[in-house]
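Novice: Structures incoming, each one as structure tokens.
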Structure 1
Amino acid sequence: MVAFTLNGAAVSVADAGAPLLHVLRGELGLSGPRFGCGAEQCGACVVLVDGAPAYACTLPAASIEGRQVTTVEGLGSRDAPHALQRAFLDEQAGQCGFCLSGILVASAALLARNPDPDDAAIRTALDPHLCRCGSHNRIIRAVKRAAAEMRA
């Protein structure tokens, strides 16, 4: 058994040898983190582990014992969305949306350590994330919009 905190709630899972992504999607029923490449190359699976972005596709579940994991589901809710979620909707920053859960949590980590990032800082933080829809400029605008809202 592996015990950890997931989106603010204590959980425990049986399959310590499985990648965290498989545990999140299979055993815990979350659909936000996605399987893209399985090789830390696309960012679709990124979650926060103790506030830092981590690739859930290769991270063994056993390594998160006692740690805090945040997925896109833990950022906000339908009734009370996170500033990033609102900004991404307002800027129409996603098209297919496959990459957005990883981008959103990576953006949340960026804003936690840098509340006023410039374009270069946003691009650097999101560089590991592949978006094939061409929404890059809208994504950057959305992160800057959320940052401004969170500072206000």
Structure 2
Amino acid sequence: MIKNNYEKICNTLEDTKKLAYKFAKVAENGCFVSLYGEIGAGKTAFVKLVAEALDVKEKVTSPSFVILNEYHTARIPIYHFDLYRLENEGVKTILDELREYSEGKRLTFVEWAEFSQDEIPFNHIKIKVTYEDDESRKYSFEAYGEENYKIIEGLNNNE
């Protein structure tokens, strides 16, 4: 049976780096990732580490104020959205763009996907980052769409 989820507790930044590099390896053909989590949970840190693993040359920053950052120096194009400042009406204006960025060989991350009002119906990987009791973080991955099951399978098989 194919498992469509994966969880990992990261106690240190080095643990998060290992997870991000592992994800980069299994997702190097591209996918669309919706990121969920509180402020400071580690969403942007995870994206930065995945970008580093894929050889991005530019400085990777949070797209909070610009909505979208693009990185074209990696092995595949990386697009990094942040929906936090858009609110409901603003998100509706970019839904077609989000769908466009879900196609082809590219890696697209959308932070604050909870603001999409569940308007991300296409195939994607949901990553929820939560604080644990101490300073550790739990990364929960869930695949939507058959091609993304292979990514989750890769995470599970490389334990």
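Taken together, the values in this text are just the output of simple stated rules run on the coordinates, not laboratory data. From a predicted model like this one, the values you see are computed outputs, not experimental measurements. Cβ atoms are built from the backbone, for glycine too; each structure is taken alone.
Novice: Comparing structures 1, 2 by relative contact order in percent (Cα under 8 Å, 6 or more apart), which one has the largest value?
Specialist: Across 1, 2, relative contact order in percent (Cα under 8 Å, 6 or more apart) peaks for 2.
Novice: Thinking of 1, 2, which structure, once distance in nm of label points 7 Å out along Cα→Cβ at positions 11 and 99 is computed, gives back 4.6?
Specialist: The structure behind it is 2.
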